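A.B. asks: The data blocks that follow each hold one structure.
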Structure I
Amino acid sequence: MTIQHPASEFDVIVVGGSYAGLSAATQLARARRRVLLIDAGQRRNRYAHYSHGFLGQDGREASAIVADGRAQLLKYPTVRWLEGSAVRAEAAPLNEDFRVTLADGRAFDARRLVLATGVVDELPPVPGLAERWGSSAFHCPYCHGYELEQGRIGVLATGPLSIHHAMMLPDWGTVTLLLNGAFEPDAAQQASLAARGVTLERAKVSAITDRATVVLEDGRKLALDGLFVMSRTHSGSPLAEQLGCAMDEGPMGMFVRTDMIKASTVAGVYVCGDAARAAGSVALAVADGTMAGVAAHQSLIFGAVAAAA
């Protein structure tokens, strides 16, 4: 027997309640659209106490920025906030809407989807690194480099792209590139690193202790003020792939392909924040979310289009 489903309760479902998702939902709420925001509480920068480089919020607690954004969003009467993990997204049966299903089995339909599901960082398996992620081990120099006060900085190599990190970071301190067997710079790369004052360390890394002290395989210890790692990333959610959104390979991992208005290759699905960027920050996530929210709203009036495949 075919089950008839009622008309969608929501105009837009936003999946992800961090910076990008909050920004998108705010634009839609201000357009008086019915918005459901589903959040699993896994903000990418939850390990970092403070956020830097975001205009007007520089140096504030990262969690406070999100809490303020949520409180402001929920003042709009057309918004519903739902804590839970969205595990399935698909075209809704018998109409042109989308259906999002949660881990507990509840399902909701909407005319448009905004995915702000973020990414997950994959760190090298070095003992002590994960425990320091966000406090003395980082991935973004613009977010955390200044606070190291031009001190001793290590770059833990994960591959040839770590040269990019090592070439940038002398603007923030004295840099040692810890190759850790990840790759060997060629002659031209070594010359470029030397010109930037970067020291190379070829001994394997055994552990990270204290604030950011690197223990080497040969027993030496390098006392550092901070450590940077170019992590690999993977999507924080399977929803975009379930819907058939095209993906692109970035320098650190896969991300969802979008156009200038954050439309994915599936009409009616918009993707913003780190899930749709090769690299990102709080400021970029907020900007992306604003664009996605505005685009989703206008598509309800003028029709949805897909990004070029």
Structure II
Amino acid sequence: MLIRRRFPTNTNYTLASCEDQPHNILEKIVWHKEQEVRQMQTQLSFRELQTQLQDFPRNQNFIFALEQSFLKPSLIAEVKRESPSKGIIRDNFDPFSIAVAYEQGGASCLSVLCDRTFFGGSFTYLQAIRKRVSLPLLCKEFIIDPYQIYLARARGADAVLLIAAILCDRDLQDLIDLTHNLGMEPLLEVHSFSECERVLNFMGVRLLGINNRNLEDFTVDLSTTEELMNAYGEEFSQRGIKIVSESGIFTQDDLERVAQAGVTAILVGESLIRQPDLEQAIRDLYHDQFSTYKTCHSVSLPI
């Protein structure tokens, strides 16, 4: 699947006419994002944005943080208010207290939704959270333009999400290179065998996300992680690519299932964000590991 564009700058995209309707929710989001990025550049020019990066603090090492966690797989906890498929997930949404609770609960990294229209996120949230917590931050956005990567860096991101389904090969490689040049880590997201084949042809792939959510109809199936790891796990390991399983992880059984598949980390949003006590929610998800850690170490945990 490769999403059509309304205003492509690269001839490798299929062009949709103004009369066409989007084939799925992902295409609808991308079409809106094309207009949004144009509008953003009228409010803050690309030159002004680049100026903001001067003397900016060095980024944190996102992958290193995942590798050092005592939780296995390590946790990327997501700050998320809503989604197109589930609507409002957390009514009393305070992104700053959520981020702090995740950090205190033992998360290795945070994912911050920056799309406003469909997920209720904001780059302002990203910037404010950067000032509140010390964990590495992932900018969770539908990135289609270099401008968004510069903006993510300027607002404090240490990593950015690049979705294979919405980017042609040429743009995907260029955005990988740009992300590295700005000192960040790209998390390349795939959800099919064909997308895995594509991504393995790129240079500089160190972190790969397997999305268990079908991006056309938003259904979720953990077997996506299992099947792709079964097919490509050995190659991922040989190339030193760290794998993140995304979406659909709600219980200890779910956690153990993707852990058995061999992933490095999990990205969890909805199942945590719905809980009133976020620290307890992490403890419940990793219950056996926290119990073992307490038994083996006479030190207090971060929760």
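Where a number appears in this text, it was derived from the coordinates with a stated rule and is not lab data. The model shown is predicted, which means the values in this text are computed figures rather than measured ones. Cβ atoms are built from the backbone, for glycine too; each structure is taken alone.
A.B. asks: Comparing I, II, where is distance in nm of label points 7 Å out along Cα→Cβ at positions 58 and 170 highest?
C.D. replies: On the way: I: 2.5; II: 3.6.
Largest value of distance in nm of label points 7 Å out along Cα→Cβ at positions 58 and 170: II.
A.B. asks: Could you tell me which structure in I, II was used to calculate Cα Rg over 2.2 N^0.38 Å, for residues 106-193 alone as 1.04?
C.D. replies: It must be structure II, since only it matches.
A.B. asks: Quick check on the output: -12500 is helix-only ellipticity at 222 nm (-39500 (n - 2.57) for each DSSP H run of 4 or more, over all residues; to 500), derived from one of I, II. Which one produced it?
C.D. replies: Considering all the candidates, the number was obtained from II.
A.B. asks: Hey, another quick one. With distance in nm of label points 7 Å out along Cα→Cβ at positions 34 and 226 as the yardstick, tell me which of I, II scores highest.
C.D. replies: Largest one: structure I.
A.B. asks: Looking at structures I, II, which one was mean count of other Cβ atoms within 10 Å over residues 42-49 calculated from, given that it came out as 11.0?
C.D. replies: For mean count of other Cβ atoms within 10 Å over residues 42-49, the value 11.0 is produced by structure II.
A.B. asks: Tell me which of I, II gives 18.6, 65 when you compute Rg and Dmax of the Cα atoms in Å.
C.D. replies: Details: I: 21.6, 73; II: 18.6, 65.
Of the structures listed, the value fits II.
A.B. asks: Taking 2.9 as the value of distance in nm of label points 7 Å out along Cα→Cβ at positions 186 and 282 derived from one of the structures shown (I, II), identify that structure.
C.D. replies: Working: I: 4.0; II: 2.9.
Of the options listed, only II reproduces it.
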